[in-house]
Structure I
Amino acid sequence: MKIAQLAIPEVLLITPARYGDDRGYFSETYSMPRLADAGITAPFLQDNQSFSRAAGTIRGLHCQIEPRVQGKLVRVIRGAIWDVAVDARVGSPSFGQHVAAVLSAENGSQLWVPPGFLHGFCTIEPDTEVIYKVTALYDRGAERGVIWTDPALALPWPVAPEAAVLSDKDRVLPGWDAAADWFVA
């Protein structure tokens, strides 16, 4: 399992080894001891799965605040996404900055999005399935989000706004300034 820090060092790109032969491959996608060695020690309490039919589907930018703040371990089992984490921890040296990676069924990479970060993704292939482990249970009252196109964040999404497929909820999320008191570094 290869674990690499991204430009924001708390966000990790995790690429499990694959052992292949003419039948296909085997991969250990989760190892509590290996992730603990990388600093991911919170227990995962829930697994989530999403399916997006169209390329250009945006999900995000989402997070949960206390008392149900979540870390997420995100991977793709079919298709591909451009996955992004935005540091929303006031006082952090990387507050308001983002890191992104392409996760796909083909590359097998995963993204660790720590608590205190907004998370979102854009499908870059049709019929994409994403699975993510979370460190806190879903809580509608703790759910928060920021509009994906906020100019203060200037995220380089791989889809034009007029071509994006969004939920009604994600179309009306507040701007980045709403996140000013959600997390403290």
Structure II
Amino acid sequence: MIYRPIVRDEEISFSKRKFIVSKTDIKGKIIFTNKNFSEISGYSEAELVGEPHNILRHPDMPRAVFFLVWKTLLAGNPISGVIKNLAKDGRYYWVIADLEAKKDANGNIIALTAFRRAAPQDVVDKVEELYTTMVSIEKKHNMEKSLAYLEAYLEENNVNYHEFMDGLIKPKGIISNLLSAFKRMLR
């Protein structure tokens, strides 16, 4: 069992060209990580495999975001998000995560795959205030109130969650091509 580190207010930056990849079972236990995952998070593959993926959950991340992610994935649909992760040494790193369910020949979900890349500062700036408010609501009330706040925020901006994320994170140009090629290789 891995113990949660003491949170440090120090960011880990990494190249936009480095993709972090992991696979979990449908309960969220890690079954695969790539070298970049270990390098950036500070955990070895041996430390990660078999552990719940939420060991990386930074306390600044609203639980409502993960609820939405899991609900979407377990329905068999892909989803993207901007996530602040907690490294082994207590530092943090922001990623854009593209997540999808892997299905067997019968259409049953057998694994979940996450492809992550460094989140640009302008993207972080756009979600950080929203996440801070949602975490505050979760602490004072509950996750359902945080979800309601997110829904109201999206409605006020005339978008759904997917449109909001696409507007923030949709890769452009060569990054889009690299990400697509990388995903095809891992399928």
Structure III
Amino acid sequence: MGYVGNLLEYLVHRFRSNDVLWALHGGLAANAYRDEVRQTMDTDILVSAQHTTIRDLAHGLETDGWEVVTVVDDYLARLKHSRFGNLDVAYSLTDYEHGAVERAQQRLAHDGIPMLTVEDVVIHKLVASRWKDDMDVVSILSTSPELDLTYINRWLAVFEKSAHFDRLRAIARAEAGKRGQ
């Protein structure tokens, strides 16, 4: 993982020492569940809104050499570092996002890195609903993971994304059928 591994180790140490709950999400989290890894140009994390504001968090990271590129609506901070690269910090604002960060604490990836569960990566990707997110979902589904469909369907109903999930599941089944021929 090169610099990314170093970045993740830094985040584990930095946030653990400040009691900040966070989880890896976005492209790197999707890669952990996809059938084929795709390139991503940044690291995305979701931070629980319990102890700090996004602006305070970004300011704290500036002391470690991070440059704040932008802060959007107290929800997203984009930062860059000469050694670690680009970091997007999303702030959990909804009950769903708070729960996703808490679920990630129970499923730590290697080296104590909290990562969204496969269900929460799928939900996040469906809510974002960009082409690359849809392709991540199709790739994840093609690995035939054991999914808690009750959990996924409950949240997709809230976000009105159930029909979109059904379409992507059909695409994943068709892709799997082509590979099986």
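Between structures I, II, III, the greatest calculated value of distance in nm of label points 7 Å out along Cα→Cβ at positions 99 and 131 is seen in III.
Quick check on the output: -13000 is helix-only ellipticity at 222 nm (-39500 (n - 2.57) for each DSSP H run of 4 or more, over all residues; to 500), derived from one of I, II, III. Which one produced it? Source structure: II. Of structures I, II, III, the largest value of distance in nm of label points 7 Å out along Cα→Cβ at positions 35 and 59 belongs to III.
Among candidates I, II, III, the computation of Rg and Dmax of the Cα atoms in Å, for residues 115-162 alone that gave 12.1, 33 used structure II.
All of the numbers you see were taken from the coordinates with simple rules; none came from a lab. Fair warning: this is a prediction, and the values are worked out from it, not measured in the lab. Cβ atoms are built from the backbone, for glycine too; each structure is taken alone.
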